[in-house]
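For reference, the structures are reproduced in the following blocks.
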Structure P
Amino acid sequence: MPDDPRNDPRASMTRGERIRAAARTLRTPRTASWVANETEVSVKTAQKYLDQLVEDNVLRKIEQGDQTLYCVDQLMATYREVAALQREHSREELTSALDSLRSKITDWKQSYGVETPGELRASIADVDDTDEVETRRDIASEWEHLVDRIPVVRAALNEYDWATKRDSISA
């Protein structure tokens, strides 16, 4: 039964946990009222926890006209992602990953005779086979994802030595 509260994983979460979980998934700026509605809390409670997340550099607060909107702080999220890559992977692994990302893109450019994911999407108009259309859409989406990943992996590599020195625990 999907409507059974016992089947809802949020049932065991506190109000703060529900708000923090929802806030970390915000793809577009949202009001505290929207978050309150999604997490089944009061607007005042949502604002309290959202403001804490702003103080913790997880969210950004944007004033737009008479509305206050909250969204993920992409800069801080990227810093955290770079740090995680540096901590979880060796320099060689990151170098290999970067090479692999670039190789995939180069292969798609050559295979489809295009230079961008947008051009690959546009080429769908010339294809009748539904499987090929789906393949091109999937590749274009993955390509866009890889284009976003390359600068993050590159940043992790560029500052690898500096971060490793800063992150080491002195005895």
Structure Q
Amino acid sequence: MARPEKILEVEEITENLKAAQSVVLVDYSGLTVEQITEFRIKCRELGVICKVVKNTLAKIAATNADVSELNEHISGPTAFLMGPESQVDPAKLAVDFSKANDAMEVKGGFLDGAYLDSMQIIALSKIPGRDELYAKMMGSMTAPLSGIVGTVNGVMGALTRVINAVAEQKEA
């Protein structure tokens, strides 16, 4: 018979997996307590859920959340990074942190119903985030207006210089 705490933990992980737009699995063995704490702080800042649970509970939750493809990759010390707000943030966070800390290794992940290996997670991490895409889109939308304003200002400046030159000629 399963203990109530374990049942609640499996239910919580299952809900997080279902709500996540993407999931990244990382091996955190070899990290110091300070590094893990720093990593968890970065996760909270980005709105990424970082869960470390027993592998048996994680496999049950993955099966319950219809992402049983993850089960074969859940072994050893594994942390789940789940992004309920972004598909890219968990991958960016895991890849950036693993570059700075050789002890962390990206195992793989899950996105839109498909398993991604570590190389695909690295490729996913290179995609611009939502805020960056919004900024690029706004820049693209305002570029024509900026061009029009620059052109009108150029014409007005030229007209002002011509009028000033004519006025100086008449004075002389």
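Work out which structure the value 1.37 belongs to, where Cα Rg over 2.2 N^0.38 Å was derived from one of P, Q.
P
From which structure (P, Q) was mean count of other Cβ atoms within 10 Å over residues 63-70 calculated, if the value obtained is 16.2? Structure of origin is Q. Computed over structures P, Q, FRET efficiency 1/(1 + (r/R0)^6) of positions 15 and 95 (r between Cβ atoms, R0 = 25 Å, to 0.05) reaches its largest value in Q. Source structure of the calculated read-out (relative contact order in percent (Cα under 8 Å, 6 or more apart), 18) within P, Q: P. Where is mean count of other Cβ atoms within 10 Å over residues 55-62 largest, in which of P, Q? The maximum falls on structure Q.
Taking mean count of other Cβ atoms within 10 Å over residues 31-38 as the measure, the highest value among P, Q is held by P. When distance in nm of label points 7 Å out along Cα→Cβ at positions 87 and 111 is calculated for each of structures P, Q, structure P comes out greatest.
Bear in mind these aren't lab numbers, they're just calculated from the coordinates by the rules spelled out. Computed from a prediction, not measured in an experiment: that's the story for all the values here. Cβ atoms are built from the backbone, for glycine too; each structure is taken alone.
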